[in-house]
Structure 1
Amino acid sequence: MRGRKVAKKQRHSNRYMEAVKALGNGQQVYSPLEAIRKVKQTATAKFDESIDIAVNLGVDPRKSDQMVRGVVNLPHGTGKKQKVLVFAKGEQAEAARAAGADMVGAEDIVEQIQKGWKGWKNFDLIVAGQDMMPIISRVGGILKARMPNPKSGTVSPNPAKVVEDIKKASRVEFRVDKAGIVHMPIGRASFSEEQLLENLAVALNALLKAKPATSKGRYLQKISISSTMGPSVRIDVQEAQRLAEQVKG
């Protein structure tokens, strides 16, 4: 059809395709440790690639009582530095600054946002003290999904502690998407196999704890792990669940 642009099919490098073939074209299933080992072997980019998991859950995200959402502190962090904006006053504001918050304020920031300030978009996370919610609600329609939320742990009586966890790169938020999949970073290619395995176990344990009571049948349906530039590797679900159930606390 004239005048219609046809999207170009994405091409992968020969190295990528060889890695996919070596991994059984995505059909081979590995133990958690072996999957991590395979992903580290294929993470050959010139930068420290992120290692991420994708978990298919047995939930229907269209139903409000099957929404999976939460926050988890990984024992070895994610290796990513994040910018944090904090809404707080008085001693809480001072504590948040001392903890490393990149910007702290209250009504002054709300007024800037109302006047069209877009700088809040440059922050990875927005945190608030519990007493700040009536003030922040004025710009809830602007912040939308970035609005601090108790369920994600970004509304807290101790925002400085939240900032500390974020700055240690240990804090990870997760939320199931429309396809019923949760995507989470669990570290970097430079992490040891043991560090990635421990992070994986804690991340999956958090997902198990977040299982909705209305979810029936198999909850963890498929688990894949991949690096930024590499192919995904499938993890044996039963072995992964046993690993997650061994996490204490």
Structure 2
Amino acid sequence: GPSGCGKSTLLRCIAGFEKPTNGRVKLRSNEIKGPGIDRMMVFQDFEQLFPWYTVLGNIVFALKVTKMIATAKERKEIAKHYLKMVGLAGFEDLYPHQLSGGMKQRVAIARALSVQPRILLMDEPFGSLDAMTRSTLQEELIRIWKETKVTIIFVTHNIEEAIILGDQIIVFEANPGRVKEVIKNTLSRPRSPEANDFSQIWERIHKLLGFKNRERVLEERNLIRLFQEERELSLLPHL
């Protein structure tokens, strides 16, 4: 949905950071009245890690404050397990300032998963990443989701990202913020943007968001893809 329609506000209500002005948020019949380790959040901001802790230390800290694990040795073993899951084995002793944006987001995901939440809340976590890193992390997130079976509620402005990741796509509209439509995404994985069914869902969402000229929609989409491909090619000499 458009900016200001309440996507992030809803996420914060589910997390327990804010209280809804009307209605209630429930998880398994229990009303959410505040934050809890059964709901963990990953933000867009790269600086969500503690700069004075190492990569390993950031995850160990989460395990320590939640008091889930009794011994320091067990906390380190669990932290290393989740770092391996997100592809950061061997980077345990680095500090956040030594990491790229994509690596910081991997650490944030590992930290959130380490306390084994029922729900992982993600507020545009890949929004500030370049196209290549974003695509890689989308694939990694799908792999992690399959491995952990955790429920993920993911906010994005990117229609393609929503179709690639989501089994249910909830389209919001603003003034006042509300759910406009819920689309069940039955495309098989892996999902290719080149598939006809993918394009049909993309066009449907684009129309729901207020863009009704089909030719202009396709033109804009092709331009975006061309820009992304050119950007990725420009990065190849530096890999």
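Values in this text are rule-based calculations from the coordinates and carry no lab data. These numbers come from a predicted model, not from an experiment. Cβ atoms are built from the backbone, for glycine too; each structure is taken alone.
Given a computed value of -14500 for helix-only ellipticity at 222 nm (-39500 (n - 2.57) for each DSSP H run of 4 or more, over all residues; to 500), which structure among 1, 2 does it belong to?
Derived from the structure labelled 2.
The value 21 for relative contact order in percent (Cα under 8 Å, 6 or more apart) was derived from one model only; which of 1, 2 is it?
The read-out comes from structure 2.
When mean count of other Cβ atoms within 10 Å over residues 169-176 is calculated, the result is 14.8; to which of the structures 1, 2 does this value belong?
Working through the options, I get structure 2.
When mean projected area of the Cα convex hull in nm² is computed for each of 1, 2, which one produces 14.6? The partial results should precede the final answer.
Numbers: 1: 17.7; 2: 14.6.
Computed on structure 2.
Of the structures 1, 2, report the one carrying the highest value of distance in nm of label points 7 Å out along Cα→Cβ at positions 57 and 161.
2
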